[in-house]
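What follows is a set of structures for review.
Rule-based calculations on the coordinates, nothing more; no lab input. What you see is a predicted model; the values in this text were computed from it and never measured. Cβ atoms are built from the backbone, for glycine too; each structure is taken alone.
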Structure P
Amino acid sequence: MTVCRFAPSPTGYIHVGNLRTALMNYLIARKTGGTFILRLDDTDRERSKQEYADGIMEDLDWLGLHWDRVEKQSLRLDRYRAVAGDLRTRGALYEVFESPTELDLKRKKQLNMGRPPVYDRAGLALSAEEKARLRAERAPYWRFLLDQKRTEWADGILGPVSIDTASVSDPVLIRADGQILYTFASSVDDVDMGVTHIVRGADHVTNTATQIQIMAAMGGTPPVFAHHSLLTGAKGEELSKRLGTLSLRDLRAAGVAREALLSLMARLGSSRPVELKMSLDELAEGFDISTFGAAPTKFDAEDLWPLTRDRNHHLPFAEVRDRIAALGVPADKAERFWEVARKNVTRLDELADWWRLCRDGAAPVIADEDRAFVAQALSLLPPPPFSDTAWADWTARVKEATGRKGKALFMPLRLALTGQPSGPEMAELMPLLQKVPVL
């Protein structure tokens with residue numbers, strides 16, 4: 001069975017970059033009838049907050065990305081310690097003592113000598129007596145002993161990947177304060193939870209080589225990896241610094257439709273065009289990880305608005321019944337109001353503006369040269385409520401009385417009643433108008 005996971009750290013809210021990762025893993029799991037795990041990587045005790053964990057689940061729930069189970073790394077610390085003990089016994093995890101300052105000096109020396117700044121494995125050369133002396137001065141931390149060879153895998157997006165781990169420092173897996181770090185905890189979890197497919201950002205490629213070796217040291221089978229491109233701004237600028245302003249909750253509050261967000265993220269960076277889909281089943285059916293490319297992917301939040309508009313045009317009345325009722329629209333007019341307004345809103349909160357116009361009328365916009373004409377036309381308009389044929393009947397009377405026709409007839413009347421040069425068909429809007437301007 002296919003098992004995928006989304007493993008955010010609850011140190012902030014989900015942004016569009018996170019969503020891309022979550023959605024790809026979700027769609028793979030759903031397309032194959034597999035399992036989708038939400039795993040909270042919360043081993044960072046200082047930065048992990050329950051409010052962020054709750055926010056992550058709230059955002060995923062809003063999107064419909066429902067998980068099959070939740071896992072928390074903070075509840076698995078004993079398991080990590082047990083695996084660490086086994087790796088120590090087999091010499092795959094070794095004790096080191098260098099301070100950040102000492103490591104920095106080593107790196108500078110290596111660079112000055114024209115060598116890559118890779119950890120020199122000095123910890124392996126320490127005798128038992130030297131280790132005991134150093135432990136009395138400072139707490140040790142632990143590095144994983146990489147097999148310094150090329151680590152290869154067939155990446156679902158990048159194709160064949162080969163990383164020379166001789167050019168990579170042995171990673172720190174456990175800090176001096178006992179904190180289990182991401183590279184280790186994630187590897188243990190992926191093996192224990194039977195994860196078969198992992199999609200994540202291209203910034204994790206080097207981590208993947210390390211994690212494949214950790215999994216092998218545990219006796220586990222590495223999953224199938226795919227590394228999607230990183231997002232940039234619309235002009236190719238770095239987006240990472242702006243991601244905080246592109247959190248899902250901010251986009252949601254701005255009125256972006258979830259279907260718009262999901263449809264864009266399910267195709268962004270692939271060779272297939274972005275198409276609005278109204279359900280996750282539709283997205284899963286058409287999802288193919290092999291269609292995505294490795295080049296940086298441009299994301300423009302403005303692209304969400306046409307999709308949001310299209311989605312809102314397709315919503316059935318039942319989906320907006322409560323929202324329209326909350327505006328105060330009478331029940332006998334509610335469905336008709338939706339049919340009239342739906343094609344003239346991008347965000348659903350714009351419905352309030354259209355109902356305000358229907359209920360209270362609008363400030364008329366009248367050109368100087370049309371003032372006499374509009375005054376005469378309004379004198380021919382009976383008071384509301386208006387019938388279904390009110391617009392046709394009124395404009396016919398005005399045409400007969402004034403001789404105007406075409407745009408010269410219709411546009412001044414529209415502007416007088418709505419204050420706007422465009423909007424719903426006046427024949428459809430007129431029966432909803434409860435007030436007309438008085439000149």
Structure Q
Amino acid sequence: MTFRHTLLLRNGRIIDPANTIDEPGDLLVIDGMISQRGKAGSIACPPEAACIDLQGIWLVPGLIDMHVHLREPGEEYKETIASGTRTAAAGGFTAVACMPNTNPVNDNQSVTSFILTKAAAEGAARVYPVGAISKNSRGTELAEYGELKRAGAVAVSDDGRPVANSQLMRRALEYSGNHDLLVISHAEESSLSENGVMNEGPLSTRLGLRGIPTVAEEIMIYRDLALAEYVGRPIHIAHISTRESVDLIRRAKRKGCRVTAETAPHYFSLTEEAVGIYNTRAKMNPPLRRADDMAAIREGLRDGTIDAIATDHAPHSAMEKDVEFDQAANGIIGLETAVPLTLALVRENILTPARMIELLSLQPARILGVAGGTLTEGSPADITVIDPEKKFVYAKEDVVSKSCNSPFLGWEFTGRAVLTLVGGRITFDGLGQTEN
């Protein structure tokens with residue numbers, strides 16, 4: 001990683017939704033902070049500065065992924081905090097929120113502190129731990145939220161497992177609110193999804209695979225929205241994948257329910273057809289859905305129903321993926337492909353560039369209540385530079401993650417992050433920067 005006390009990024013297209021800016025400009029970074037922002041050519045390059053001419057490519061607030069799995073502690077052969085944050089930086093992310101389904105589960109101060117200590121020593125991105133809703137994520141007893149908050153957790157979730165007990169979920173919403181911790185819901189009615197391995201429908205029948213119906217997600221979203229509205233607390237719905245899920249959240253927002261929601265790039269880029277002939281790289285939970293569901297996800301992103309894009313980066317080794325489809329683990333890696341997949345929606349005029357940055361930076365910061373999402377003067381210099389026209393092939397040998405479980409391997413993409421800075425420190429350099 002490279003650190004310059006003074007750095008001038010000039011002639012970029014500054015896209016900063018927090019300040020409603022989308023125009024050519026310069027950005028001066030001094031000692032890890034954004035010192036000055038001005039129109040293109042307005043800031044002279046200090047003699048001690050490294051100066052990078054961006055030649056019109058995008059200069060945006062650092063991207064924030066509010067849903068990743070770093071696998072440490074417990075499954076370091078899949079990913080570590082060091083490798084996962086390097087992967088994040090390569091994808092343009094300056095911060096990630098890591099889910100608690102580690103081994104041991106992050107349900108206490110010791111695990112949260114371990115994650116933060118490792119991230120401070122080895123991380124190429126800021127790391128925000130998400131604690132468990134329940135002890136050991138078993139859904140029977142609440143974790144100690146005060147302890148988790150004091151240790152540095154920003155939210156709670158039993159992600160990977162639904163909270164089946166409605167009374168426990170009610171108490172989680174009430175108790176978390178007392179400690180300013182957001183509840184993130186993994187919405188799944190497990191009695192409907194149990195043993196399912198892909199979307200339920202004619203394709204799962206033809207393949208002879210047990211399906212997961214869309215209502216398994218929708219029923220639990222309905223319950224969690226009702227609970228959140230009843231107790232008057234905010235709730236965030238993770239990785240939504242169906243048309244009715246989008247409609248439920250849209251209606252709840254119109255009623256004034258304090259709900260936010262995320263989806264992942266694979267849900268607006270792929271359908272169940274990607275399973276093909278038992279392709280385990282396209283196996284995840286919730287599963288890839290049908291074309292009408294994908295269209296609804298895209299519309300939800302466009303109209304503001306869906307608040308954020310998060311990758312649900314879930315690394316697995318070949319041991320978990322190169323097996324029969326029924327036995328394969330759920331999940332795909334996504335940090336390195338989120339930018340090009342979302343840029344595809346910009347080229348299709350579904351999203352504006354500003355809306356894209358809102359979904360990937362500003363809104364995750366607001367939802368989690370963390371710093372970032374802006375290029376305001378005086379803010380930490382967490383910055384992403386994106387070349388929207390850069391073409392590349394996502395090849396296995398170029399994957400930064402320790403795992404390669406992606407259905408997008410071999411795809412030719414247009415657009416990617418080419419420079420990532422965290423607190424003014426260059427954590428990824430795909431520019432081969434030139435300095436004056």
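General observations
- Structure from which 13 was derived, relative contact order in percent (Cα under 8 Å, 6 or more apart), options P, Q: P
- Source structure of the calculated read-out (volume of the Cα convex hull per residue in Å³, for residues 178-273 alone, 101) within P, Q: Q.
- Of structures P, Q, the largest value of distance in nm of label points 7 Å out along Cα→Cβ at positions 210 and 362 belongs to P.
- Entry that produces 17.6 once mean count of other Cβ atoms within 10 Å over residues 58-65 is calculated, selected from P, Q: P
- Structures P, Q were shown, and FRET efficiency 1/(1 + (r/R0)^6) of positions 162 and 314 (r between Cβ atoms, R0 = 25 Å, to 0.05) at 0.00 was computed from P.
- Distance in nm of label points 7 Å out along Cα→Cβ at positions 394 and 418 from the coordinates reads 1.2; which among P, Q: P
- Of the structures P, Q, the one that 16.1 was derived from, the read-out being Kirkwood radius over Cα pairs in Å, for residues 218-369 alone: Q
- Of the structures P, Q, the one that -13000 was derived from, the read-out being helix-only ellipticity at 222 nm (-39500 (n - 2.57) for each DSSP H run of 4 or more, over all residues; to 500): P
- Structure responsible for 34, 24, 21, with semi-axes √(5λ) of the Cα gyration tensor in Å calculated and labels P, Q on offer: Q
- Here distance in nm of label points 7 Å out along Cα→Cβ at positions 290 and 402 was derived from just one of the structures P, Q, and that gives 6.5; the source is P.
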